[in-house]
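Read the figures in this text as sums done on the coordinates, not as results from a lab. These figures come from a predicted structure and were not determined experimentally. Cβ atoms are built from the backbone, for glycine too; each structure is taken alone.
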Structure I
Amino acid sequence: MSTISEELIKKNPIFNPAGNDDTSARSIIKWSTTGLFNLNAVKYPWAKSLYQVMVGNFWLPEKVSGLKDDQRDFTSVLTPEEQRAYKGILSFLIFLDSIQTVNLPNFSNYITSPEVNLILAIQAYQEAIHSQSYATILESVVTPEDRDEIYYFWRTDDILLERNKYIGQIYQNFVDTPNDSTFFRGIVANFLLESLYFYNGFAYFDTLVDHMKMPATGRMIAYIRRDELTHVTIFANIIKDIKREFPEVYNESVILEMTRVAVEQEIVWSKHILGNKIPGINAETTEWYTRWLANQRLSMLGIAPLFPEAIMNPYKHLDRLQDPNADKGNFFETTVINYTQSSSMAGSWDF
């Protein structure tokens, strides 16, 4: 297993006349390109495929209806425990999308594939849309006082503050000292953020929907989740291409270490924010779900399960709600599948 070097890496120049855009020579990082987006010659076909999916997924939070009904549910249907979890988990999701929007361009500065840079730009746009989605939820569902509490939940919640600081510091270390080690840790953090942290948050809102509560919030989360799946795929492919092209940068032990930390953080957080009084979801089952999900995400990277005992998803309703091919009658997922505001695209980069 390789040990990551501390070699400094340089940002891509805006324009480099001496660069080489030949796809046979191109690499995912550390290549010298001209800076031109020549998208007629691509090396990474997975990026082209994701571009088509991501643009086809275009949506706007203002088009999601029913949030006023969620306001009634929040006030008169949710229990105090469900209200607290709604606020805390939403606060964490807001932080995650905020930090993604700000930090994704930092990764793009070191990616030397124009087709991958293109989809990272789309991802940053989508993360900004997600932030606007949360703002739309808060404006419609909760009071102004609750709104401020949700945005700054971490000011009074030490566990959430530590989570935010942990993720933020990994990104900050990369920005302050861009070398092979901090870059790779940042890429892995991004993958875990998209594939584990977000999805645990989504599980709570999907569970409310399964109990016929907060359906409009569930619709909004379903759109966001659909976007996030493409983001998970982006960074899984970046990691695999780094492994193939730069084995001295890739380090599986770092992935396993960071995955273990992420799982431990999720378990502590779920015990803290969920407890055992919310129908359909609790700290114990979320612990098993998190371990199972971590194994699924590692398998995307070709890595053996970290938790071999976690072989089944304990939340069967999530399989149904999150799989568009499972239950076509689902009252919010069907809407999400059918909602697109862009043209369907074939095998080119063009609309």
Structure II
Amino acid sequence: MNSVKVAVVGASGYSGEELVRLLLRHPRVNLAMVTSRQHAGKSVAEVFPKFASLPNAKTLRFTDSDPETIAGSVEIAFLALPHGVAAEFAVPLVGKGCVVIDLSADFRVHDPVVYKEFYGGDHPAPGLLKDSVYGLPEVYREQIRTSRLIASPGCYPTSILLPTLPLLRAGLIRSAGIIANSLSGVSGAGRKAEISYLFAECNESMRPYGVPKHRHLSEIEQELSLAAGTAVTIQFIPHLIPVNRGILTTLYLSPDRRFEGAEQSAALEREIEQCYSTAYGTEPFVRLLSGAALPDTKNVVGTNVIEIAWRLDSRTGRLIVMSAQDNIVKGASGQAVQSMNIHRGFDETLGLI
């Protein structure tokens, strides 16, 4: 079978490391290039010894390559770079005909004014925004098939949007008053040496951050607004918890009607269940929980799966929806590989199960 030649640009961070792991094991991928300034010249096996037994890990070496070299060597480039820096690679790579799957925030937000509001500077490549597709496979699968610039969603947005979008589109919840409370492992902050993320600072500690305006609100509200057909503003509070990986999100939603009494509650429950079943019943990486089961990060860490469960609370009149996922796999690298599979016409689960 023919394989596709790919590169991971910025392969030394957590997302880049996970991309390397997934792509080295992918049966239809030739991982031809991995870049990192700090590791240039070293083999993958030297930098990530746990990958030493994977194909080509001992021979594939990190380089400090420019976009022209990358574009001449591969068909698809994954950008695991900080926002702002990613666009510097995306512009010339797309211009030279390379397909770009960007894990940064540079092309997730459609409006450069909103980007500036949340990221504190002018958009680095506004001319490419019209060509980018928001890379949420369960929602934009058909657009991903033909796009040359795929903006892979953030981890928090994935955990919020997948549970919420079907309900908004079906008109089963109100667009106002949405509250999202998320707990994330420390790897979500990236591989960097900052006092706030040292073991002694994070262990035995839980704390909120990014209050009240986390950067991911820009893409969350964009996608919710598109689904609702009206501007949506939500309350989102992320928290750092002392685990390495995983995100657990709880959403507090207002149903479109009152559900007093057993008959009304049962009718609304059936509609919600049918809504989720229609949206995700055949999705390979969405696990809809039933009965007494609730999302648990231990069931999804290391996988590309998101778990979703929900409960109606007749006492408060709210719908509570919960999700769990691995922030580095479904929230980043796994989802990016899923998009690559779709784009290339591979089985969507290839290399991910």
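Here distance in nm of label points 7 Å out along Cα→Cβ at positions 95 and 119 was derived from just one of the structures I, II, and that gives 1.8; the source is II. Looking at mean count of other Cβ atoms within 10 Å over residues 127-134 for structures I, II, the greatest value goes to I. A value of -9500 for helix-only ellipticity at 222 nm (-39500 (n - 2.57) for each DSSP H run of 4 or more, over all residues; to 500), calculated from one of I, II, originates in structure II. Given that relative contact order in percent (Cα under 8 Å, 6 or more apart), derived from a single structure, equals 25, which label among I, II identifies that structure? Considering all the candidates, the number was obtained from I.
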